[in-house]
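**Student:** Down below are the structures I want you to see.
Just so it is clear, none of the values below were taken in a lab; they were calculated from the coordinates. Note that the structure is predicted; figures quoted are calculated from it, not measured. Cβ atoms are built from the backbone, for glycine too; each structure is taken alone.
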Structure P
């Protein structure tokens with residue numbers, strides 16, 4: 001069984017999405033020895049892949065950067081530019097902020113809470129990259145620091161092709177993928193399950209998401225609130241370091257004058273997460 005981060009090469013059919021996360025090279029061949037040759041698949045060959053997240057906690061923005069490069073080409077923002085909108089410190093990438101970033105560029109983007117694999121694979125077959133939130137240590141419910149964004153870029157009968165922002169594509173067995181994808185925890189509490197973000201070219205009609213559950217709503221509020229507080233605080237510090245912070249300067253920094261709003265988001269989101277966990281315990285689930 002191939003799991004995430006096993007570095008197993010994907011051997012399924014060629015598809016356009018397999019170009020995602022790859023370095024096209026100076027000749028645009030993506031490492032092909034000839035124009036009609038298949039794409040090389042070695043996850044361990046660094047010359048084939050764009051730079052990964054490195055030591056930064058940037059799996060979400062690194063994955064989104066590769067998705068945007070695939071959809072927009074050279075005019076796509078790089079990861080550092082995306083970080084300025086999503087995570088100005090080395091923190092987790094909040095799902096709603098990733099969606100908002102893609103939409104600001106004019107792309108179609110949609111978040112799906114409780115998505116099923118058939119929906120994801122149908123979108124991939126339509127040449128739509130789908131980011132999914134996984135847990136690298138799904139069997140250890142006490143270890144909640146290993147949430148990891150990846151992107152589904154292909155599939156066959158044996159498994160899925162995954163772009164891993166560590167800087168490569170790999171094959172993942174379907175059963176293993178389900179194990180990693182089924183639940184993501186926040187603050188140690190069950191939060192998202194089967195969370196996916198589809199990002200598509202301008203004008204693409206994406207399926208309408210179903211209403212999220214209590215835990216997903218709470219997790220979304222909490223994650224976005226924490227990010228807004230951190231981003232706003234860093235913006236305030238930058239403004240102050242550039243001179244005396246005036247009201248005009250402060251008003252120009254989103255969220256800085258209203259840090260009470262994201263703080264309330266965090267409190268409300270955490271309350272929902274706790275409430276959902278309590279309900280689940282009472283039900284014995």
Structure Q
């Protein structure tokens with residue numbers, strides 16, 4: 001694997017290889033030696049991030065790599081420098097791997113074309129967030145033992161969610177059945193998955209309730225009755241199957257798509273997802289390092 005710009009080109013075998021590698025790291029604390037020794041990783045975040053940026057930087061550090069961190073605020077880009085010049089300037093410093101987040105669909109692929117470096121997509125517009133889908137798979141395997149045969153309900157603002165974009169690429173290839181649920185404007189077109197018009201029906205049958213926040217920064221707006229119609233609260237959580245779980249990629253809008261009781265209750269895997277982000281991103285960076293040698 002020379003880059004991870006999208007999940008669409010990865011086979012099931014390749015997906016399972018990355019997941020298995022992350023599981024080994026998570027289970028044993030193994031850091032795969034010094035897989036990134038002598039390799040620099042630059043995190044280029046043109047959008048704010050807490051979980052993704054910090055976990056990539058921690059993953060690279062644990063693998064023995066050097067980390068260069070770029071954030072838009074306080075950079076030359078904030079002074080009017082073009083994004084291309086900013087990217088080429090960072091690349092000229094010599095990092096072998098670039099981790100890129102941007103509000104524009106396809107921007108990580110453009111960075112790869114500009115620089116010829118190994119690029120990891122840390123979220124592009126409403127398109128994809130590959131490592132989020134991978135860490136979600138790792139979380140489900142660790143908790144439920146596997147993904148094949150699971151019914152995963154993705155609930156909320158799916159049309160504007162890059163997380164949903166990668167989930168819809170990855171989970172069916174790992175054997176899961178997806179059901180999409182949310183207001184009609186929040187549903188993507190031409191997706192080919194089942195659609196639920198009533199969240200109460202979904203929570204009674206799904207193995208996983210995967211909640212997404214409303215992407216207000218991309219123009220999405222929820223109605224005043226959104227939480228009543230599409231939010232997961234204690235009442236709905238009580239209707240879930242006994243072994244069903246709750247997931248959310250964060251950040252959460254409590255009281256909108258999820259209640260405190262659901263977010264903090266025993267079914268919630270939300271902090272597990274955060275914790276599994278580090279070994280998953282370690283697995284991805286180690287795989288890229290191998291292609292560099």
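**Student:** Who wins on distance in nm of label points 7 Å out along Cα→Cβ at positions 151 and 207 among P, Q, i.e. which is largest?
**Tutor:** The structure with the largest value is P.
**Student:** For mean count of other Cβ atoms within 10 Å over residues 63-70, which of the structures P, Q scores highest?
**Tutor:** P
**Student:** Assuming 145 is volume of the Cα convex hull per residue in Å³ as calculated from a single structure, say which of P, Q it is.
**Tutor:** Working: P: 145; Q: 126.
Source structure: P.
**Student:** Something else: Tell me which of P, Q gives 0.95 when you compute Rg/Rh (Cα atoms, Kirkwood Rh), for residues 15-166 alone.
**Tutor:** Working: P: 0.95; Q: 0.99.
Only one of P, Q returns 0.95 for Rg/Rh (Cα atoms, Kirkwood Rh), for residues 15-166 alone, namely P.
**Student:** A further question follows. Assign the value 22, 41, 30, 8, calculated as P(r) over Cα pairs in 10 Å bins from 0, in percent, for residues 175-214 alone, to the correct structure from P, Q.
**Tutor:** P
**Student:** By the measure FRET efficiency 1/(1 + (r/R0)^6) of positions 119 and 199 (r between Cβ atoms, R0 = 30 Å, to 0.05), tell me the structure among P, Q with the highest figure.
**Tutor:** Largest one: structure P.
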